[in-house]
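Some structures are shown below for you to check.
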Structure 1
């Protein structure tokens with residue numbers, strides 16, 4: 001009997017095919033500004049970084065790649081940011097096809113959507129949200145980049161960085177990312193706006209959209225779902241406290257900046273890490289060890305389900321904290337906003353967190369064997385890859401081939417999800433309908 005491919009396996013295979021295809025195109029001389037062939041490993045790293053919307057780079061995107069090469073990267077970013085199933089669904093809808101049960105399962109594995117919204121309407125909503133935010137970002141960033149050359153140069157750069165920001169990819173045409181705009185309020189504001197929009201997820205965006213429309217029409221009840229409230233609460237807490245901590249921890253490195261600009265840079269870097277965007281307005285390599293550790297934590301937590309970002313997700317982190325609260329106060333159930341969270345959801349959150357943490361430790365250990373960098377450098381780069389962030393301490397281009405391959409794998413794992421990868425490796429498991437007698441084991 002032929003074994004069927006599970007939805008998660010189908011999803012993983014799709015990302016691998018897109019990555020390898022993109023890598024082959026990037027090896028062509030036409031993709032290079034010098035009209036030379038690119039090594040397959042470097043092209044594979046770039047393609048994996050783009051499709052996973054990470055932003056780690058072994059080659060300078062703006063200098064090394066030609067316009068054609070940059071557009072290939074941009075297409076991979078857009079596909080990876082929305083999830084390739086969105087594009088397949090869009091084609092299917094345009095052609096008038098209906099989704100099979102298996103097709104719906106694959107789609108649901110690729111992106112979280114409101115249960116009351118059918119796939120056709122949800123895909124249209126996702127596309128409209130994406131076009132709206134990327135258009136706004138492109139217009140404003142074009143104005144920001146007018147100092148970079150002609151209006152056409154500024155527009156091209158504005159479009160590229162807007163798509164990169166909304167898809168939380170972190171790819172930049174400039175070697176210094178946004179450090180040249182560290183005191184530009186408009187640049188900080190628009191990048192923060194569209195990266196947060198991409199990071200909180202289409203589920204939350206749709207929920208907020210309904211909330212605003214209902215309120216404008218005076219329709220009741222005007223309520224956000226528990227998911228949206230948890231995501232927004234955790235996102236706000238992480239960004240607020242991250243900004244405050246970075247403001248004080250990096251005070252010695254920003255003595256030449258005003259208080260306002262110090263707040264701007266602290267918030268920009270916090271938002272960049274927690275939304276897994278990967279742009280930087282200050283030199284990451286010059287930051288203090290404490291600040292770098294904080295960013296590692298933010299990158300590990302990441303953005304929110306159903307969005308363009310990575311990490312274990314804000315809702316997962318929130319559920320883990322609520323679980324710890326339940327244990328400490330000796331409650332029987334995990335609850336939030338006067339609602340109980342199901343045991344299966346709690347178990348999934350715990351599994352995602354611990355599997356991701358153990359995966360991070362294993363990759364860090366392997367990179368310490370293959371590379372000659374410090375633990376902090378290796379841990380930072382690995383967390384950035386697993387969280388699909390793209391922030392770097394500058395060691396990525398100097399990695400050995402085994403090191404690059406490990407990060408390529410980590411970026412793909414980060415995009416698909418550690419638990420999903422586990423499902424794809426194990427395959428379909430039959431439900432066990434019996435249980436063993438309880439045994440006592442001592443703990444600490």
Structure 2
């Protein structure tokens with residue numbers, strides 16, 4: 001299974017993702033004592049993608065939503081083995097808020113073959129950011145870049161490119177800046193998980209860019225873990241909210257436990273806003289080898305959500321999600337909950353993607369088998385205060401209405417609390433393979449509650 005996890009983490013390095021989508025294994029039957037998971041609490045209202053896509057586009061590889069705008073990444077757009085990639089902006093329909101209309105296709109002004117533009121995306125207000133982790137920067141291949149788009153650039157709702165961001169200290173190939181991105185207000189965070197330090201390789205880093213009306217977007221900080229170790233992959237995931245920034249290091253070794261993973265928390269200085277202080281290192285209380293905590297992260301108010309998709313729990317690699325809460329009025333974080341799928345099976349990779357907004361948490365499990373359909377994928381919703389104050393109770397299991405095996409539904413997720421967005425980047429359209437799709441669901445989080453949260 002370690003080989004499978006490595007394939008998930010680094011398939012883009014190989015430049016050919018079609019094989020991974022068809023990984024098959026024997027179906028593990030559900031246990032007799034597993035709950036019968038209902039699927040009535042959320043309704044699919046839209047499917048995005050369609051005619052503009054081609055084979056191998058992988059539309060739905062990344063997702064982000066804010067207000068009336070949704071962005072979807074397609075890092076292999078053009079249907080070739082090494083395309084530059086693209087991202088798509090959707091706007092909520094004014095007459096039917098459960099439907100989303102394609103508004104603009106985003107491409108890099110200087111895009112080149114193999115950039116993987118669209119590998120990571122985020123959106124906040126009138127600004128969208130798109131990661132291109134294999135873009136050439138300062139002459140260094142695969143150093144990576146981040147592109148910034150503004151909603152009203154070149155006209156109302158035109159979403160024009162306004163900046164291309166690269167690391168100020170780029171000096172080598174393969175840092176992969178833009179493998180993760182986040183934006184909140186005038187601050188952008190971008191992960192470069194394969195950046196080297198002076199003492200070790202692939203330790204990773206997170207670069208912070210700040211906006212000034214006079215100078216535009218400029219790098220304002222470079223964040224690292226301390227101490228750093230070889231192949232921590234810090235910056236594999238990143239989340240940003242207000243004065244808190246978190247970065248995942250899924251291959252971090254803790255206490256001699258290999259690849260158990262961690263999440264590093266930073267707090268913005270109250271006087272100098274471009275300074276970030278390293279504070280708590282978040283780890284699982286029941287950590288085990290190859291958990292890979294920090295593969296995905298999300299911030300929501302006073303909590304950090306972190307996916308550990310290869311957490312063994314009761315069988316091999318079903319996955320888990322850990323919730324860390326912040327002490328009231330303080331900078332101390334502690335593990336408050338561990339979530340698992342109620343019907344988990346081996347190799348589901350529950351927690352490979354996470355998103356949280358308000359009282360809602362959405363978790364992807366793209367390798368979940370549905371009956372005899374292997375790796376069809378699923379997503380799970382949880383709601384706060386179900387089963388007790390601050391308890392995250394299971395609500396629903398989401399499935400694509402037209403899903404089939406190897407779609408990898410749940411590879412990426414996003415939510416605006418009332419709606420759930422789930423990417424299936426290996427879904428097919430007719431005879432075109434791996435074009436991808438994104439699905440929209442409207443939640444009704446009061447109908448189904450199953451007790452699957454195990455408190456730590």
Relative contact order in percent (Cα under 8 Å, 6 or more apart) derived as 14 - corresponding label from 1, 2 | 2
When FRET efficiency 1/(1 + (r/R0)^6) of positions 75 and 355 (r between Cβ atoms, R0 = 25 Å, to 0.05) is calculated for each of the structures 1, 2, which structure yields the highest value?
-> 2
State the single structure among 1, 2 that was used to calculate helix-only ellipticity at 222 nm (-39500 (n - 2.57) for each DSSP H run of 4 or more, over all residues; to 500), giving -1000.
-> 2
Structure from which 22.1 was derived, mean count of other Cβ atoms within 10 Å over residues 187-194, options 1, 2 | 1
2.6 is what came out when distance in nm of label points 7 Å out along Cα→Cβ at positions 51 and 275 was calculated for one structure; which of 1, 2 is it?
-> 1
Ranking 1, 2 by Rg/Rh (Cα atoms, Kirkwood Rh), the structure that comes out highest = 1
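Every read-out reported here was derived from the displayed coordinates using simple, explicitly stated rules and does not represent laboratory data. A quick note: this is a predicted structure, and the numbers were derived from the prediction, not measured. Cβ atoms are built from the backbone, for glycine too; each structure is taken alone.
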